[in-house]
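Before anything else, here is the set of structures, which you'll find just below.
Quick note: the coordinates plus some simple rules give every number you see, no bench work behind them. Fair warning: this is a prediction, and the values are worked out from it, not measured in the lab. Cβ atoms are built from the backbone, for glycine too; each structure is taken alone.
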Structure 1
Amino acid sequence: MSSPSRFCRLTAVSPRLVQLAPIALASFCALGVPRAVMAQADVANRLALASTLPQVVISGTRFADAADSQPIGISVITAEQISRGGYTTLNEAVMRQLGVPGRLDLNGGGEYALDLRGFGGTSDSNMVIVVDGIRVSEGDTGGTRLAGIPIETVERIEVLRGTNAVLYGEGATAGVIVITTKAGKGVSRRDAGQVYLAGGTQGRRELRGTATLNAGDFSFDLAAQRRLSDGHRDNFASGVGAAAFAAQWQDGEGLRLVARHAEDTLSTGLPNALSAAQFAADPSQATSLTDHGRIDGRRSTLTGELRVGAWEFAADVGHRTKALRSINFDAPFDYDIRADTANVRARHIGRIAGLSNQVRFGVDHARWERTVPQAAPDVQRSRAFYIKDDLTLAGGTAWSAGLRREKLDKEAHGFGPGLGKDRVTAWDLGVVQPIGRHAQVYGRLGKSFRLASVDELSNTNLRTQTSRDLEVGTRWRDETTRLEARVYRSRLHNEIGFDPAAGLFGSNVNYDPTRRSGIEAEGRHELSSAVELRAAAALLRSRFDSGANAGKDVPLAPRVNGLVGVNWQFLPQHHLGADVVYIGRQYPTLDNSCRMASAATLDTRYAWRQPSWELSLAVTNVADRTYTTQAFRCDAGQVTGLYPEPGRAIVAAARFNF
């Protein structure tokens, strides 16, 4: 890493860098002069806004920060909300707590592809997923598996909407989902354990367990799960298994070391897609009774954190593998993935010209490799430096600026030779303005990017996708209510997607200019100590601005989504929850020649809770609605190539705490 003085000399000959992030660069250069030493209490006080609103602390900014100090839309799902909702997977928690659309993964096992801002079939490539500081998004189009993470180990899920390219780099245009486990949070916890058992329709059987042990400065976390299902279609039975272990050592508040290891496996049948006639006649049927697959994943990470006065330092090193073995259309389809990640970052909290200032900077390095039998490996390498500064004025107005420079190098061999290289710059500028004690407004501008994945590089002429992003939002919070609304627009150039009309059999191409724009709103309100209401809605448009498809929607991007939910303690220890989730119409193909119907589903859950145990009964898709979120073709104006969603399911469960 360059020293501050050397970096300042470099920026002196690069006016463009200075124009993009004047605050960040100026404050970073200021680190080269003597600094005042802050007391530990002053560092903690920087997490509170001048408006003295109740605070929610997040880690998605790569250090602990007050959510209301950031000029981005942030939604937080806590461990308490996950437990109260009885969610089985992380995908389910995000979809049913926030109304985020999800598309059923073709491999089943409870996996869904989440779509934050209408990217449809490429949503996973335009969103970054981070687990305990390590990026786990894949370098291909195979999707990121979250259903294998034991849900009881999760302390918090942070959904950061819109571009976060400065801190997370390629593919962060739609946003970032940051998952922090209880071991990753780094707080003292008592010795405890939990066992969860469940059974229900569709052959559902599940066993989960967790334990936390403390020994002085050391603590250990263990978790395991096994989930079996016959599936909601023929040849869709699945088995999910997972185990996780974490050990951490913490020396007071200054130094913390954490080692983690997790493994998960999925074995499943693959029923394949249905035609429109098959879907109408019997959505539970399969077009293949012999195809099947297995996915095995392993993830190991080491984290170190050090706090010295006004400085915080952190480093993460991760190693991850994924092995897929399958039979598709009676033919083998196999590959192995190996991913190595390392990042080092630092933050300084101090004062510049009497104003509160926070600057963070870091270096990210990653190598991702996929090996397909009888082919040279597909390799992706990235190296990046970033810097971000937050300056708070005396009146509480907070300005921020960030800059990232990333070098990407991709080579594809397994599914079509291709080469992608680029040096790309991302930047953002933001402001947060408190209005009284309870409200804020914020705005930001930014640039984000992504290169083609190794699957998409079969077309060797693909250019780097870029996006110019604008967002304006407002927040209002008090002791019982939280409301937030956002308006956004992203103009994309050279968006990378699949065109079935390109070439002989279709090809990945750079689309004509496209746009993502919309309005998002969400809120929670405690009507009383016994009743909590929540709602979320998004009106969005993912469309082509010009070219042959001008005015048409990007495939698999719903125009409307939302939810309404209630939690009601109608008697002591007796709780009832209900959610209505809505997904609007969407088109499966570029020409918009057929349309997938909108769908609203009702989920309910009753729980009888005691201090050491809970009994519950949950019903999902109460009305047994037949619908789909995943389809690929149109035939004579009808949607075909369909993957049906599950019908009504009933699950009884017991949870024991000790």
Structure 2
Amino acid sequence: MTDKVSFLKKVAPFNLLPDDVLEGVADLLQEVTHQKESVIYHQQVTKLKGVDILVEGSYETFFYDSEQNKRILEDLHPGQLYGGVSVLLNRKRSLRTVIAKKGTRVYFLPRRDFRGLCQAYEEFFHYFTKEFGRRMLDDDFAHFVKHPTFFEENYIATDQLYSRKVESVGYRDIFSCAGSTPIYEAARLMGEHRISCLFVTDVQQKIIGYITDITLRNNVVAQQVDARQPVESIMDNPIVSITCHAFVYEAILLMFSTKTQYLLVEENGEYRGVVSRNKLLSEQSQSPFVFIQSVKLALSDDELRSKWKKVPEIVTQLLGRGVKAEIVNQVITTVADSIALKVIEDVIEEMGTPPAKFVFMVLGSEGRKEQTLKTDQDNAIIYEDKANEQRELVREYFLRFADTVSERLNYIGFSFCSGGYMAKNPKWTHSLSHWKRNYISWMEESLPETVIKFSTFFDCRYLYGDSTIINQLQEFLNEELQKPHEKLFFHMANNALQYEPPLTFFKNIKTFTVGSQEVFDIKKAMTPIVDLVRVYALKNRIFLTNTGERLDALKAQGIFSETEYLELIQSYYYLMSIRLKKQASLIINDNREPENFMNITSLTKIEQVTIIEIFKTIRNFQAKIKVNFTGNIFG
């Protein structure tokens, strides 16, 4: 008894209790021994019956993440206790997993007696609350203690959102007026018909623009324009339209990407009506597109950073409801685009009007609209050619602009590109003529390293600025690609053959070891599909950037048969779905940076068999590309 009391006097917070109380506690202690490597408690599962005070040996404590990796590993030694915080603040469930090491002996204090001490002695109780508060300052610890919060199920709209067509939406009739109509008369027409959008036509009755309540406020009232002026002098454009057979989600994404509030709905080449963004969003009030709208309304980089952190939750919910991976890619890309546009617009407002027309374009997976949750910056700037005396001034502006945009994007969560493919790199911010020379040199040299650059910059997509600049670049490329470039295609084809599907001789998935796990790199496994589709698109001068859209166009031109098309597109998006699920799980469940390593044991047997068949399909297409572009079936 005396030994136990002496021992307790050295153990916090029992050393805070009076001697007579310690004697009573010593009577309550039960001595327990544990075998080496035995699991004493399981995190968030085992209901604790009391607390353990280590006398001999040690406890190994940690959190398991979703892939059974040990996280926040700690050892408890004699004189330390386990279970106090779990009993008091975690519904009596063990916070962590606990494994006993060799020769472990503990004093066990029953839960009822422990809680009695906490109620009777405030300082004793606060020892545990203070310890818990201190530990919760550690982000990793706090993450595993808090149960990950997912979006409520009703945050995602009904599945109809992804199968419903625009034609099923009640769009309104088109009201229009001639371009010569006085502004005041156009405003009167809008009031008379109780509409917020009036389209403007030319002498051939072709729609050339539109005016809204916002147009009248910004372009007329704020500018003190004479209301007798023709409406064409203050109208907005461009006109954006969509086929009535498109899906509702496509219409919403188109509105976000073009910033238009109204879409003309067409059928068989004729406009049938108009639909507003508010109309579509009001019908999808619980959809992720409302979240995209909230991104557009964000007022600071901190708010944008917070919004980007919520994307994994949306991805998990969408995939969990069976939404196709290509749609999820589009949602991620639209959020990323919206954030980048906010940053670009804010920087321009801070720096002043750019000294030349320009385009800010995105590259790589973002350029292909195939962003995942492990993403970095891939972008570039093209500005118009200026006279000699203005060149340095223009270049200085855009280099400062690119650096500021890139720094802010990095803060928000889009890390710097390790390969340097960013506008902040002076190599990738240049005039249109300089960019044309870049493409010519890459095509003419046709070395493996220059072909990689060409491939990266072939996957370029307009994001902000004057779209005519990127159109000019594409027209230039279209002309250049009509010339013989067999060496270019040879090296691009070889590039598509660099990454062999990870299959063993016995047609199993080939893995490598990372830590204690057997994994394969799912991004590299998908790369051959992206590469081979790009080669065929380039050869046939298809300037779409998205892999799925390129496949659609190649099938339409008869380059790929229906069967080949389905094999490739289904393979690509099956792998994409698994990749997105893995990345979202790492962020939400494990508080880890997303990665592309897939643990083979985390896949079901069905998933493993499906992936093996996909790898066989990729091998078959690689054999086809060898014949078509290298002229050698053996490589």
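Hey, semi-axes √(5λ) of the Cα gyration tensor in Å derived from one of 1, 2 reads 57, 34, 24; which structure?
Attributed to the structure labelled 2.
Of the structures labelled 1, 2, one was used to calculate helix-only ellipticity at 222 nm (-39500 (n - 2.57) for each DSSP H run of 4 or more, over all residues; to 500), giving -2000. Name it.
1
Distance in nm of label points 7 Å out along Cα→Cβ at positions 141 and 477 computed as 5.2: which structure among 1, 2?
2
To test your reading of the models, identify which of 1, 2 gives 3.1 for distance in nm of label points 7 Å out along Cα→Cβ at positions 165 and 189 when calculated.
Here the read-out was taken from 2.
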